[in-house]
Structure P
Amino acid sequence: MAIEQVTDKDFSEKTSTGLVLVDFWAPWCGPCRMVAPVLEEIDAEMGDKVKIVKLNVDENQATAGKYGVMSIPTLILFKDGEPVGTSIGYKPKEALVEFLNEHL
């Protein structure tokens, strides 16, 4: 399953069910571009256990503001629509997998 882009409009619908990791990012952000391939790998490996989506903070400021995203990349893990964990900044794959496994 490919990583999907979400917007202010469809954010709550896309994060309402199950475990969803949201990557708050922007095209100009270097660390965001570094974490993208790591998230692709995790998405391929974890399959149905967790859905990964991306939200461009430049284009979707309402959602970023609602969740207090001040620096990017910020990864927020949602479980059935509620935030259950946050990871800020670039992290290696092992650290992100561990972060996800804490909530499975």
Structure Q
Amino acid sequence: MLLANIAILVLAGFVGFSVISKVPNTLHTPLMSGTNAIHGIVLLGGLIVLGSGADGFWSKLLAVVAIVFGTINVIGGFLVTDRMLGMFKQKPATEKKAAAKDGDS
């Protein structure tokens, strides 16, 4: 049983890598937003397991680990998405004028 679970984990890693590597660069931001939603679900699941009074040290420990890693992924993903979207925003007119003057001198 353990060997089958490890084989599934390894195969899922290879499939995930091959799928993500074929995504065009223009779709990375929407894909990251979708991944943030998935990690939000992981975070919610960890909170539910922890709040349900699960028996055993290991189940509580795994729930806390899922909550920590899910939180890191959600926050980091939103920060990176915001930064990527900020690259497409237009600069205010005052910054454009200052940049044009610096380029002229």
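Here are some notes:
- Origin of the derived value -10000 (helix-only ellipticity at 222 nm (-39500 (n - 2.57) for each DSSP H run of 4 or more, over all residues; to 500); candidates P, Q): P
- Winner on distance in nm of label points 7 Å out along Cα→Cβ at positions 3 and 27 once structures P, Q are ranked, highest first: Q
- Entry that produces 2.9 once distance in nm of label points 7 Å out along Cα→Cβ at positions 19 and 51 is calculated, selected from P, Q: Q
- Highest-scoring label, criterion being relative contact order in percent (Cα under 8 Å, 6 or more apart), among P, Q: P
- At a computed 0.30 (FRET efficiency 1/(1 + (r/R0)^6) of positions 11 and 91 (r between Cβ atoms, R0 = 41 Å, to 0.05)), which of P, Q: Q
- Label whose coordinates, when Rg and Dmax of the Cα atoms in Å is calculated, return 12.2, 32 (choices P, Q): P
Throughout, read-outs are computed from the coordinates displayed, never taken from laboratory work. Because the structure is a prediction, the values reported are computed rather than measured. Cβ atoms are built from the backbone, for glycine too; each structure is taken alone.
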